[in-house]
1. Name the one structure among I, II that FRET efficiency 1/(1 + (r/R0)^6) of positions 141 and 325 (r between Cβ atoms, R0 = 41 Å, to 0.05) of 0.95 was derived from.
2. For which of the structures I, II does the calculation of FRET efficiency 1/(1 + (r/R0)^6) of positions 21 and 165 (r between Cβ atoms, R0 = 30 Å, to 0.05) return 0.15?
3. FRET efficiency 1/(1 + (r/R0)^6) of positions 69 and 189 (r between Cβ atoms, R0 = 30 Å, to 0.05) was computed and gave 0.00; which structure, I, II, did it come from?
4. Mean count of other Cβ atoms within 10 Å over residues 61-68 was computed and gave 19.4; which structure, I, II, did it come from?
5. Among the shown structures I, II, from which was the value -12500 of helix-only ellipticity at 222 nm (-39500 (n - 2.57) for each DSSP H run of 4 or more, over all residues; to 500) calculated?
6. Give the label, chosen from I, II, of the structure having the highest value of mean count of other Cβ atoms within 10 Å over residues 53-60.
7. Match the computed value 1.00 of FRET efficiency 1/(1 + (r/R0)^6) of positions 93 and 253 (r between Cβ atoms, R0 = 30 Å, to 0.05) to one of the structures I, II, and report its label.
8. I have 20 for relative contact order in percent (Cα under 8 Å, 6 or more apart), calculated from one of the structures I, II. Which structure is it?
Structure I
Amino acid sequence: MDRAWRHFLNVFLVAAIGSGAILYVSVLLIDPYDIVWFSPALDRAPVTTNQRFSFPALAQKSRFDSAIIGTSMTRLLKPAELNETVGGGFVNLSMNSGTAYEQSRILEVFARHHPIARSVIFGIDGTWCERQDVPLLTPRPFPEWMYDDSRWNDLIHLYNFPAIEESGRQFAHIAGIKTSRNGADGYTNFLPPLSSYDLAKVRLSIYGAVGPREPEAARDTPTAETAAALRFPSHELLDGMLHQLAPETSKILVLVPYHRFFQPAPGSDAAFALDECKRRLTVLAAGFANSHVLDFMIDSEITRRDENYWDNLHYSEDIATQLAHLIGRGIRERRGIPGAFAYRGGGPPA
């Protein structure tokens, strides 16, 4: 009986180890995150819904020389359109709810593999005007091991259930069984189908009630001392990010077009703080060659029209296309367009 039991255990262990080894080799060959340097050259796509796992591979691709760094507020910018209006080969590395730290990490990967990039667009939203320290990460998993400069430690993290699950999705894409909705240039249209657009629901999201209506003006009285006391911790991080880019690289700070009603009420302390944040960002950018600050976070023809939005933050595909053209024009002419955006300044050409 003991002999039979030992034989069963030996067979079971050999089968388990063999199955595990086969599964691990399969994951390495399929390479769900496109980070295994010795895996076969296959037609892989970003398959995971968490961009934090997909984008390190895209940030390393030599076919790109330009990048978009930001949150969901810039995810709708199409690289193909920016290639035409700004020039170069863009990859969109914007992460949903990306923190300032997470954005700095993906830029670090891109800059490491593109020491002389052509252009980098920074989507500047409320993340960069926070007046207090915020968590480095969101509740979403963030794989630090993908962002360092070691390739070997990546292999250790590919033998787990999430990687195996993503391998199944990647295999389905490679085999043509299922097409990934995520573009090979990082672009993904995350908006609902246009057929489901409901302006009444959009206005409820924007105004919290039936709209449209005007924002109420505030009567706060901020002072110069108030401005001097303001603190924006993320600006130091942004300064470090800009230092990673070559003087030849165009550094384009784009303040995203929040709906006008979501912007701070005129005359309020929040509006004063936002203006001060914009001023300091412009001063910061001016210290770097080939920099531009384009401000779409203003009262404009874009931000006034409810029909341009899906909620108080996210604009439509049509507006994303319009932004691509306006960004290109703004950096070429170094001036704003009344009713569209303000050109706040920048650094001299390299």
Structure II
Amino acid sequence: MSDFISEIENIKNEYESILNELSNPDIISDLERFEELSKKKKSLEKILDKYNELEEIEKQIEENKIILISGEEPEILSLAEIEITQLKEKEESLKKELENLLKKEKEGLDFSSIIVEIRAGTGGEEACLFAADLYRMYSKFANSQGWKQKVLDSHPSELNGFKEIIFELSGDDVYEKMKNEAGVHRIQRIPETEKSGRVHTSTATVAILPKPKSTDIKIKPDDIKIDYFRSSGPGGQNVNKRETAVRITHIPTGIVVSSQTERNQLKNKENALSILAARLLEKKQEEEFSKIADKRKTQIGKAKRAEKIRTYNFPQNRITDHRIKKNFHNIEDIMEGNLEPIIESLKDYSD
């Protein structure tokens, strides 16, 4: 507990400062600052609530230890020992959760917004249709959570699938609930285009990127090259007579991003810059993790994207998450956005 005390004291002071600033009636005239402070207040409250819960558990442990040396009846002593064991397990779990929350706070990321990238993998048009199914599943789940959604870029296929779709999700616990969706998803089913009834296997990759705050990643104007072109639909045909689509090349890293979902050139540019910032942050995190030789790379980047995490087997009405070696049935219901059972099972999962 002592490990956390100095950090918690700093957070308490910061929290009081935020409350004072929010109590100023003039703050409402600066909407951007008000929203920034409100988000910060909420994230600090999560840490303080978790710390208070940990304090209460430690208090209960000490009370039970007093019972053990009080000379009570054997039955009472036995109950105290059992409760201490259970409370210590809870204590370790809370410490881990608190460490994660403090780590995120130090990193300064805004974990209330993420960018999700879904790309069709092996399997041709069926893989594109699977990418569209995953997008639909996550969209319906996001709606059930009350999260905001915004498509940043998409490349449709001939049969209304997606070669690639990139979108933003914003809301409470969005990163916590979505972080374990990153990786390779595999589907086994009979495609609509299959005439002989054979089961095909296709894949799609999902990347989950925390959206950087404007202060996290600075993109210099001299470091980017911006090209404008006409939006295209399935088959590559131009669907917009004006050059509203935007492609941005980050010269130092060679990262190329684009956006063509909006009819407005400026909005497409904003979307493309959001994607670029998230990719640059991902690259920065990968480089930082690679410096730590004695720790595995977790949560971030290409290692996780290359890992087969889940199989959707339609003939057997079964979804298997390979990381926790657990099966889930009622596949149609899950594909309609009922992801809670899977997400809850992955809550304590760590690479």
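1. Values: I: 0.70; II: 0.95.
Only structure II yields this read-out.
2. Working: I: 0.95; II: 0.15.
Value 0.15 for FRET efficiency 1/(1 + (r/R0)^6) of positions 21 and 165 (r between Cβ atoms, R0 = 30 Å, to 0.05) corresponds to II out of I, II.
3. Details: I: 0.95; II: 0.00.
Here the read-out was taken from II.
4. Details: I: 19.4; II: 13.5.
Considering all the candidates, the number was obtained from I.
5. Working: I: -12500; II: -15500.
It traces back to I.
6. Numbers: I: 23.1; II: 15.2.
Structure I gives the largest value of mean count of other Cβ atoms within 10 Å over residues 53-60 among I, II.
7. On the way: I: 1.00; II: 0.15.
Source structure: I.
8. On the way: I: 20; II: 14.
It traces back to I.
Only the coordinates and a few stated rules stand behind these numbers; no lab work does. Nothing here was measured: the structure is a model prediction, and the numbers come from that model. Cβ atoms are built from the backbone, for glycine too; each structure is taken alone.
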